[in-house]
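What follows draws every value from the coordinates through simple rules; no lab data is involved. In this text, all values refer to a predicted model and were calculated from it rather than measured experimentally. Cβ atoms are built from the backbone, for glycine too; each structure is taken alone.
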Structure P
Amino acid sequence: MKELDIATLLAVFQEMLGWTLWPLVALSAAATVAFLFVLWRDRGVVARRLVWAEAIGLAGGMAAVLVMQAVTHSRFADLGGPVDWLLVVGIFAAGLIGSAVGAYALLGLLAGAPQRQAEAGARARAVRA
């Protein structure tokens, strides 16, 4: 393999992930679109939601490594060299980021738009008057 192009990467990913490749691509695209929508609707990042999404992301990273081990029928003892460990770290990072983005989007869609301080204050003053 002298050249690395998109077709080669696609073939390798198809071989590694099998039938799960395209559902994962679709899920990633949907999570990204939902995440961007929630950011646009809320006009920024909501800190409380971000912390929860990061915690869920850690669990997602661990799950990604465990799924990788189940799919490849390997154990940590089978990891040979530094490249293998870098691949495991990369899989953990991809699972962490993907889970955090998906969780933030899902939490944002379920919670709805946060009330702004000015809007809440105006409503409170209107009720008292």
Structure Q
Amino acid sequence: MRMIFVNLPVADIEVATRFYTALGFTRNPDFSDETTSCMAVSDQIYVMLLNRERFKSFINDDVDIADARTTKEVLNALSAGSREEVDDFKARALGAGGSEWRPNMEMGPMYGSSFRDPDGHVWEIVYMDMSGA
């Protein structure tokens, strides 16, 4: 099974770590330091929170780090096991310092929600009711 590492530039490692911990992600101290927090979503998915200087060390010097508050390069999406989990996940995100992004969406068997983390990165959480498909 392949693993996924989502690398995100953040303004403040501590603020970002608290936010993702409130979502239920677990910090892996073996791959974290004062510039990076490795947040486990599952055994195969990790969100690497990197302060802007550390993130810059992974990209070419001739490009800028996107400001996620003013532009979007990617939409991160996670699956949910129920509509209730979608609503609970968003409530935790908003309670931990996240912000609304788009209204909840319902499209046939799909129900989803979205929010921005404190740095403006967009996350979607989606439940797919296959019994109604």
Candidates P, Q; relative contact order in percent (Cα under 8 Å, 6 or more apart) computed = 35; producing structure is P
One of P, Q was used to calculate mean count of other Cβ atoms within 10 Å over residues 6-13, yielding 17.5; that structure is Q
Output -27500 (helix-only ellipticity at 222 nm (-39500 (n - 2.57) for each DSSP H run of 4 or more, over all residues; to 500), calculated) maps, among P, Q, to structure P
From the coordinates of one of P, Q, mean projected area of the Cα convex hull in nm² came out at 10.7; that one is structure P
Structures P, Q compared on mean count of other Cβ atoms within 10 Å over residues 14-21: the greatest is Q
Value 1.00 of FRET efficiency 1/(1 + (r/R0)^6) of positions 30 and 110 (r between Cβ atoms, R0 = 30 Å, to 0.05) was derived from the coordinates of, among P, Q, structure P
